[in-house]
Structure P
Amino acid sequence: MWTPRNGGHWLATRGEDIPAILKNYEQFSSHRAFIGMIDRPKGVPLEYDPPEHGPLRKVLLPAFMPRAVAIWAEEARRWQRRK
């Protein structure tokens, strides 16, 4: 659904619509993902549309590979046990 609030933006109300929305970046741009937060740097790579986001995602990809996630998961478990 479209809302004119906060400068206007789309709201996905059905999960099955999200893949189509993400593929249609010309109509559903991600250039402003954080509604109401105007005076700040753009979120990388979240607020970049293709083709700009490709090189940014490539740099971040190693941090999200299974081995890297496993290391951070164990670190999160250690922090959780400290409480």
Structure Q
Amino acid sequence: MGAFYCVAELPIDDADKFAQWILEDFSLNNQTVMVAPAAGFYSTKGIGIKQVRIAYVLKKEHLIEAVTILKEAIAKYNSL
């Protein structure tokens, strides 16, 4: 058993703030997604500030929903 992850750089200012905001303050159709700020996965300070780690899910439909939620969340976050 295992998991697949990807690290993606997002057009945001701070992945720590974004990850907390998306969990606490954002939902689309009563759903949200959880991302892990990627800076903690690097040993070099300052790397990954705008990056998040995302887990792949097994069902294609769930992945499509998650990407849609993430897209809307980024737009809303950047408009604040």
Next item on the list: Work out the source of 23, 9, 7 here, i.e. which of P, Q gives that when semi-axes √(5λ) of the Cα gyration tensor in Å, for residues 10-49 alone is computed.
Entry: Q
Margin query: Going by Rg/Rh (Cα atoms, Kirkwood Rh), which of structures P, Q comes out largest?
Written below: P
Next item on the list: Match the computed value 15 of relative contact order in percent (Cα under 8 Å, 6 or more apart) to one of the structures P, Q, and report its label.
Entry: P
Check: Here mean count of other Cβ atoms within 10 Å over residues 18-25 has been calculated and equals 15.5, so which of P, Q was it run on?
Finding: Q
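No lab work stands behind these numbers, since they all come straight from the coordinates. Since the structure is predicted, the reported quantities are computational estimates derived from the model, not experimental observations. Cβ atoms are built from the backbone, for glycine too; each structure is taken alone.
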